[in-house]
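Before anything else, here is the set of structures, which you'll find just below.
Any read-out appearing in this document is the output of simple, stated calculations on the displayed coordinates, not a laboratory observation. Just so it is clear, the structure is predicted and the values come from calculations on it, not from any experiment. Cβ atoms are built from the backbone, for glycine too; each structure is taken alone.
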Structure P
Amino acid sequence: MTDPEKQRSIIRDEAHTNEVINVLGTGPKAIAAASLVTLVEKAAQILEKSVDPIAGPPEQPSDGLLYGLIQSGKTSVIQVASAMSADNGFQCIIILTSDIDLLYEQTVGRMRNALQGLKVIGKDDWRDANRFQRYMRNPPLVIVCSKNSSKLGSLLDAFQRAGARGLSALIVDDEADQASLNTNASRDTDHVSRINEVISALRAFFRVNTYLQVTATPQALFLQDPSHPYRPSFTILTEPGHGYVGGTEFFGDPERRLLKTVEIEEIEQLRTSHQPSPTSDVPKGLRQALLTFLVGATARRIEDGTKRYAFLCHVSLNRVHHEYLVNLIERFKEDLKLILDTPGTKQYDLLIRELQEAYDDLANTQVGLPPLDQIVNKIKFYLPGANVKLINATTSDEIMLDAVYNIFVGGNKLGRGVTIDNLLVSYYGRNPKKPNADTVLQHARMYGYRLNDLGVTRLFLPLRLEENFRLIHEMEKALRDLVSKYPEGKFEILYISSPLQATRRNVLDPNSIVAYVAGKSINPSYPLRSSEAAISTASIDEKLKHIGDDAQYQTSTVDEILTLLDCCPVDPTQPGTLWAMKNIRTALETVKKLMGEKAYLVVRRKREIAPGREETAGILSGGEIGLAPSDAPTLFLYRQTSKHGTEVWWPQLRFPEGENKNYVLSFSIDTDPEAVDDSDEV
């Protein structure tokens with residue numbers, strides 16, 4: 001990483017940057033001027049933290065993270081940063097992206113559209129060695145490669161044959177937490193997974209390079225141990241522009257106006273049926289979701305006769321389930337058309353009542369809906385042209401809106417990275433036994449720049465999954481607040497609520513992961529008993545002189561607790577992993593952000609605790625742990641006599657219990673005994 005205090009001059013040239021800003025600022029999806037200014041600022045921050053491409057090889061590796069929200073415009077930052085890097089002397093910009101063809105082609109198209117003055121080559125353009133060498137002789141250029149071990153390997157071979165090691169490179173790893181990490185990390189083996197091996201080799205190949213990871217879900221990256229080469233050493237935090245709709249709108253609204261509850265049994269029914277040709281009816285929740293979509297999409301279509309809209313059904317990874325759902329919805333569409341053609345029947349009257357219910361619900365959030373009878377007539381007209389598309393690994397269908405009503409059914413191909421324009425209604429039911437927070441958040445395709453359609457937007461899902469999303473929203477806020485405060489930090493605490501886990505376990509070294517647990521206590525193995533520590537002891541004596549030995553707990557604040565803990569030095573000869581003030585400080589600040597600033601303090605004197613204790617053994621006796629309530633952090637601060645040396649204060653810290661839920665504050669420790677000790681850095 002380059003020196004964070006070093007600010008080098010940019011931009012040396014502005015041609016490519018000006019061009020990409022012009023492209024992004026015009027057209028039907030033009031980005032607002034204020035947002036364009038922010039994009040340039042974020043790209044400039046990336047360049048300031050990157051290696052200087054004309055100054056020769058850096059002393060240390062240059063790497064970082066671009067951390068954005070789901071569908072908030074990270075690709076636009078990549079486009080501007082790529083142009084700016086070309087203007088500043090980088091000769092090769094390498095974009096690593098998804099191996100899913102749909103997403104790969106989406107990335108290639110976006111880069112070519114934005115970088116009009118640069119040669120952008122794709123994953124098959126280095127097969128011809130002579131042509132590739134010509135490309136290398138005429139920098140700068142952009143290379144987009146899918147994260148496929150064969151494609152990555154062939155690209156590295158092409159660079160080696162072309163003798164391109166002297167080129168300066170910006171390597172942008174989009175969705176870096178997905179396929180780039182070593183999936184053998186949890187195993188007792190030195191063999192790394194192939195994609196991780198090739199990306200590491202690619203990073204090592206260029207003498208002058210910056211490796212920029214990009215994701216909205218960095219949990220797996222931040223839980224690599226602090227000296228790990230895939231642990232970002234700086235973070236650029238992006239904020240969404242005007243019109244963004246995210247977790248706050250869906251899961252921060254106490255009135256739940258955009259949420260509709262589906263019974264979990266309905267989801268299980270859809271996933272357990274293996275009939276290719278369904279004989280059962282569309283279940284209640286899915287039927288309500290589809291009718292709500294038809295009403296909302298038609299209302300918007302009446303307002304703007306050029307728009308087309310999308311519905312998303314995402315309940316399973318199983319291809320058989322996908323095919324079943326497509327057939328089920330296709331039959332629903334046909335039955336609906338027949339009913340609409342037979343007014344006066346009981347089925348027609350029932351359908352109109354259901355459409356009225358959907359209409360009334362949307363009217364709670366959308367002002368000025370057209371009359372229902374007009375909407376019904378338009379549904380009858382547009383319904384025959386509705387598309388029901390299967391989008392999974394077996395299909396080549398694109399996420400295109402080629403009808404007024406577009407209903408997409410699928411699994412992971414509809415997850416991470418894909419953008420679904422004009423998505424109004426989502427029906428979500430992915431329900432693993434041990435959900436990973438990063439995976440679930442990546443399924444939030446309903447997030448994005450959808451403010452204009454927010455009034456007719458709905459998410460249908462079971463209460464259990466709604467709670468998962470709500471917890472993940474809290475976790476995401478806590479992490480982003482932390483990164484915002486400590487962008488240069490070597491470590492970040494992850495707040496993880498049960499029953500979630502942060503990420504898949506196969507990319508984490510289990511020996512490096514530790515956690516602070518709700519309701520549990522930690523203490524240093526032994527306080528520092530020395531003449532130097534006497535100054536700290538005297539400082540605490542003065543701060544606490546007004547509190548008697550038999551006093552009840554004192555209501556305090558997290559900040560006051562941290563001030564006292566700073567005056568409690570620990571014996572450096574006593575090893576420990578949990579009691580590290582930089583970790584404790586960040587953990588308590590996270591708790592403060594989530595639960596409030598209240599804390600408790602319990603003070604006792606004249607104690608004689610034996611030296612050398614486990615960090616979770618505690619220093620209290622009897623039932624003293626119950627001296628204070630458990631709804632806020634509690635510092636038990638006990639003054640030790642001189643029996644075992646200099647008189648000192650020995651702390652024990654208890655983390656609060658969660659409100660109706662458990663949690664952990666997880667972080668990684670360095671497992672390399674030769675790693676540099678930077679414990680005083682935050």
Structure Q
Amino acid sequence: MKEALERKFQKLGLRRGFDFVLHLPLRYEDETVLGSPDTAVPGEPLQIEARVESAKIAFRPRRQLIVHAEGLVLRFYNFYGSQLKQFQRAIEQRQRVRAFGELRGGWFGAEMVHPRYRIVSEGEPLPDALTPIYPTTAGLPQRELRARVLQALDSEPLGDTLSDELRTRYGLAPFDESVTLLHRPPPGSDRGALAERSHAAWRRMKFDEVLAQQLSMRFAYRERHSRPAPKLPGDGPLLKAFFDRLPFKLTRSQSLAAGEVLRDLAAPHPMQRLLQGDVGSGKTVVAAIACLAAVDAGWQAAVMAPTELLSEQHYRKFSEWLLPLGVRIAWLHGGLRKREKLAAAEAQVVIGTHALIERGVEFKRLGVAVIDEQHRFGVEQRLKLGRKRARVHPHQLMMSATPIPRTLEMTAYGDLDLSSITELPPGRRPVKTRLFTEARRGEVLNRVRESCKEGQQVYWVCPVIEESQEGVQTAVETHDRLRAELSGLQVGLLHGRLPSDEKTKVMQQFVAGKTQLLVCTTVIEVGVDVSNASLMVIESAERFGLAQLHQLRGRIGRGRRESVCVLLYGEGDLTETARARLRVIFESNDGFEIAEHDLRIRGPGEFLGERQSGQRVLRYADVFKDSELIRQAREAADALTDSDPERARAHVERWYGSRRDLLDA
């Protein structure tokens with residue numbers, strides 16, 4: 001039982017005493033006063049105390065425990081037999097029940113369904129503080145979590161990690177007073193300020209959280225710069241030959257980004273650079289330059305992509321560029337045998353999915369690790385690739401076609417060096433976006449037919465593969481339907497559940513122009529490059545996220561012809577959020593602008609995604625509402641790092657002590 005409880009605590013990230021101290025309440029309930037049915041406000045919980053008069057189990061209309069108290073009925077549909085005995089003892093001993101919950105009218109008068117309750121003796125004092133309600137997980141009751149938090153609050157040292165001078169400069173309340181008030185707010189506390197997290201106690205905790213995050217990133221940056229890494233000069237014969245053979249000229253942004261990468265690679269400490277750029281802006285060629293710098297210096301390079309389809313696309317592109325230079329390239333994917341994986345790891349450039357970080361894959365001289373679509377990998381996965389080293393640390397180049405909003409650059413990505421490609425290569429024309437309701441589907445079909453007659457190719461994107469959802473056409477059903485509606489056209493089907501060789505075959509047929517219309521899921525979101533595809537239809541577009549819509553749209557517009565992305569949406573049950581997303585994607589082609597809107601719509605946690613396990617997302621501070629507080633904490637971090645490193649490290653230890661390994665990411 002104790003081990004199961006500890007596992008639930010760990011699921012919440014609660015491993016040591018101070019983790020519980022910093023596990024702050026979501027909201028509060030007031031059990032410091034007693035109410036009555038006459039004072040109840042609809043929809044608001046209250047606490048009532050009454051003598052228990054009877055308790056029995058009823059079986060109609062369903063099994064339930066019904067407890068009658070003076071002027072109050074408690075009803076439980078899910079209960080234990082021990083609860084009936086508990087109430088029966090209360091009747092024998094003339095005890096009372098103190099119940100907290102929403103009151104409603106019932107067959108016998110005022111009643112509560114599944115209230116929180118305690119059996120008490122007459123005159124037993126009420127709590128002297130509001131009751132905190134904490135973030136929890138399935139199977140972990142509030143009472144267990146609350147008891148552990150308050151136990152830690154009483155036993156852990158709450159001394160201040162900030163100097164009096166720093167607290168005075170930024171008008172901060174003492175730490176011990178702030179954290180104690182948040183866990184045990186006295187009856188007279190400003191409940192509005194607590195609920196809105198504008199209370200001085202909340203301000204102190206949010207400042208401390210941002211400060212710890214900023215300090216940890218500065219320490220991580222300095223720590224990385226103290227480690228040895230291979231010096232890759234970037235002036236070898238392979239790179240020179242590559243630039244000579246390249247059939248296009250790098251844009252100004254590409255040249256600047258490549259220069260920043262090569263400068264980092266020539267340093268004796270590991271590069272940790274994030275290369276961000278819009279869909280189709282040409283990040284892959286910068287990655288190839290980084291890989292060639294490693295090979296030129298006698299080291300290996302690894303390129304990790306989130307999907308097998310994307311990794312295969314990279315393999316084809318890198319082969320086209322690097323094989324004529326005599327570079328040995330290998331594609332390492334999940335279907336290879338152990339012996340084949342070992343052989344692949346001997347190549348000069350190895351491309352693959354997460355198969356690159358599996359056991360049995362060891363690199364002898366890994367000098368550069370490129371992580372494409374880095375937001376799709378968790379911190380642990382990035383760490384694993386970085387640890388596949390001998391005596392030195394490989395340089396890391398992370399790439400993302402989902403630009404990082406400036407707001408997050410300052411917080412979640414403050415420990416990385418950033419390069420941005422802000423322009424599209426010559427000849428790339430912006431994709432036009434059109435909105436069509438499902439009622440106009442016939443017009444869309446005519447447009448598809450006309451495009452294919454003119455020799456163009458079309459993507460038709462569906463949100464799901466097989467599972468039925470009301471109002472959503474699945475890829476399989478849509479494929480069958482479109483074959484009937486557009487008879488005479490060659491219609492293909494591509495989704496993530498197809499076997500690897502089947503996916504490859506379908507894509508090869510589309511690339512070769514044998515398939516005119518490709519019905520697919522978001523498996524084509526990244527990496528697919530077919531210049532003849534000039535039309536995309538996204539079905540049930542209201543169900544896609546902004547970043548996803550922008551990524552999908554970026555699959556077209558790669559040829560000389562004007563390209564159009566049609567967003568088909570169901571008008572009937574369109575939510576305000578969905579309407580806002582469609583408006584943004586219709587009005588803008590700028591990935592950086594779209595990312596800012598996406599952040600505002602979804603919030604930082606969801607924007608960074610579930611896959612960012614371990615990412616230092618702010619739990620308490622709000623990147624929009626607390627922008628001035630964040631600015632002050634960043635300013636304080638700059639000062640503390642140099643002036644008082646011991647106090648700064650103590651502050652980081654307080655907030656991140658049980659997640660020290662993730663500070664290395």
ask   = Comparing percent of Cα pairs over 15 Å apart, for residues 139-234 alone across P, Q, which is largest?
value = Q
message = Please compute mean count of other Cβ atoms within 10 Å over residues 43-50 for structures P, Q and give me the label with the greatest value.
response = P
ask   = If log10 I(q)/I(0) by the Debye sum over Cα atoms at q = 0.08, 0.10, 0.14 Å⁻¹, for residues 51-410 alone is computed to be -0.67, -0.80, -1.08, which of P, Q is the source?
value = Q
query = If you work out mean count of other Cβ atoms within 10 Å over residues 203-210 for P, Q, which one comes out largest?
reply = Q
